1. Here mean count of other Cβ atoms within 10 Å over residues 56-63 has been calculated and equals 21.2, so which of 1, 2 was it run on?
2. Kindly point out which one of 1, 2 the value 2.4 was derived from, the read-out being distance in nm of label points 7 Å out along Cα→Cβ at positions 48 and 72.
3. Using mean count of other Cβ atoms within 10 Å over residues 16-23, single out the structure from 1, 2 with the greatest value.
4. 1, 2: which one has helix-only ellipticity at 222 nm (-39500 (n - 2.57) for each DSSP H run of 4 or more, over all residues; to 500), as calculated, at -31500?
5. For Cα Rg over 2.2 N^0.38 Å, find whichever of 1, 2 sits highest and give me its label.
6. Among 1, 2, considering only distance in nm of label points 7 Å out along Cα→Cβ at positions 80 and 128, which has the greatest calculated value?
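Read-outs throughout are calculated quantities, based only on the coordinates presented, and are distinct from any laboratory measurement. Bear in mind that the values here come from a model prediction, so they are computed numbers and not experimental data. Cβ atoms are built from the backbone, for glycine too; each structure is taken alone.
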Structure 1
């Protein structure tokens, strides 16, 4: 069977010119593959550069947002009351509510006493009114 590149029998020894010819062909093919690979690599590199730029832009946005969030959290932490402050406020509120409830009870008690006294005065006033009517002459 003849060799496709040299036209010789594949079992026979190759001559120097045949080897030189095959070497040239292979070098040409290798160079074509090399150029093709370089073009492919450039294309991939351009796409990667574009993606890296987008990633860097996204990363900058994320870092900016994260920085803002950390700042906001720090401000919120500074404004939040501590557990001790909350306990103190709660205790103060309970004390004030107890005082108010006591005042309300005192008011209710006084109201009951005054209502009782008013009822007693009303009875006495009615009694005086009846006696006065009996003593005063009626206009005719």
Structure 2
């Protein structure tokens, strides 16, 4: 039997998302290993936070989406600054007046959210299962 507990409040989920995003950023730092740990950083960050907080599935989903929002907001800021300070750098060849560069934040949000959710849900399941195995005689 998997251990049950109360749901986390929004501030706790927001802090968990920020912690997981921080872990994902730290995964890019190790030399040579960053080729492996960098792209898997959201999965690793979500799994660590999910295991430590013993997240439920819906909480894992919210933590992953929060991670995606953090990274997506940073990407939006980057594209906006690049288009503001270097107007010729990002051209608008679209009939709608938007550059294809604005797809970058959407792709980053989707990638980080998918991996973050997966890691947090799997980590939460494993954390609750471990807690249940400790309490059983």
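1. Working: 1: 10.0; 2: 21.2.
Label of the source structure: 2.
2. On the way: 1: 3.7; 2: 2.4.
Checking each candidate, the match is 2.
3. The structure with the largest value is 2.
4. Source structure for this number: 1.
5. When Cα Rg over 2.2 N^0.38 Å is computed for each of 1, 2, structure 1 gives the biggest number.
6. 1
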